[in-house]
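What follows is a set of structures to go through.
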Structure I
Amino acid sequence: MNIPLDGIILMQIAMVLLAAFVTYKTALQIEPRIAFLSAAIILFDPPITIFSLTILSESLFLLLIAVFMYFFVIYLKGKNTGHLALSAIFLALAAYVRPVGYYLGFVLPLFILYVNRSDNLWKSLRHALIFFSGRILYYRAMADQKLYQVP
């Protein structure tokens, strides 16, 4: 691909704007009164503004984490396993971009068990397993990368 640097920076700015919109939609699910403030914090945060104007991976990571949080919050409200699987996939994609997302995959199945503690135990375990199986995509790809020495 032969994209000029200005085009890459414009794409990163678009990703930050989209992340602010997704954050706004997520905050609407939690508490509608804080939705505008949440988007404003994303848009006016100095590190986010600076990183969106430099060629780094923070903009893509921010977008993927925002989409992960959106689907995870929707799962917490409705207990739909489809939203849980989507959140796991987006977290795996975020971990591909920045390895810091890797550690959430260990903690969140425990949080899912805690949130669903009043439900059926087997249902809670199934939901935690669904989330963890979405994370397997990341672990498997990392193993393949080391096996085949993919840069």
Structure II
Amino acid sequence: MSAENKGEGRNSNEVYQQLVDFAEESRFGTVRFKAITDCVSLDILYGELGECQKRLEGVSRNDPKVLMSPDASLLRLTEQRIAHLEHDISQHKSSVKGYENSYSLSLDKLNTLAGVLEHDGGSEEYNKRLVEIDDILHSKAIASK
């Protein structure tokens, strides 16, 4: 990635605020809103998947107790949710005008934030910021009803 895409030379608050502005400028029901919501949701799910995998690290996945554990169930559920959302994203990219461009723009903005936070706060800070953006998007959806 180029320095611009990684967000080098910019602080995390500046990059985060640009992403918040982008989310707040997206009107509920538009293609742009759907794309940024999908992009943020997918990143959140991948974060949850990583947490589940860490909790199950070093444990035999063939052990019946592990297979029935809440962490193993959550892992399977999260994998299914990711597969479903990735399928939806793929479908929207090919059938909804403007979705692919909006999704790519959203992904670029999230990658920039991740690049900046890689130096400033790591993945925990990135996941925290994702949840904050997700809350903004959900608030917009609720307010529009």
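Laboratory data are not the source of any read-out in this text; all were calculated from the coordinates shown. As the structure is a computational prediction, the values presented were derived from the model and not from experiment. Cβ atoms are built from the backbone, for glycine too; each structure is taken alone.
Have a look at I, II and say which one yields 29, 23, 10 for semi-axes √(5λ) of the Cα gyration tensor in Å, as calculated.
The read-out was computed on structure I.
Using distance in nm of label points 7 Å out along Cα→Cβ at positions 24 and 80, single out the structure from I, II with the greatest value.
Between I, II, the highest calculated value is found for II.
For structures I, II, calculate relative contact order in percent (Cα under 8 Å, 6 or more apart) and state which one comes out highest.
Largest one: structure II.
Once mean count of other Cβ atoms within 10 Å over residues 40-47 is calculated for every structure in I, II, which label goes with the largest value?
If we compare mean count of other Cβ atoms within 10 Å over residues 40-47 over I, II, the biggest value is for II.
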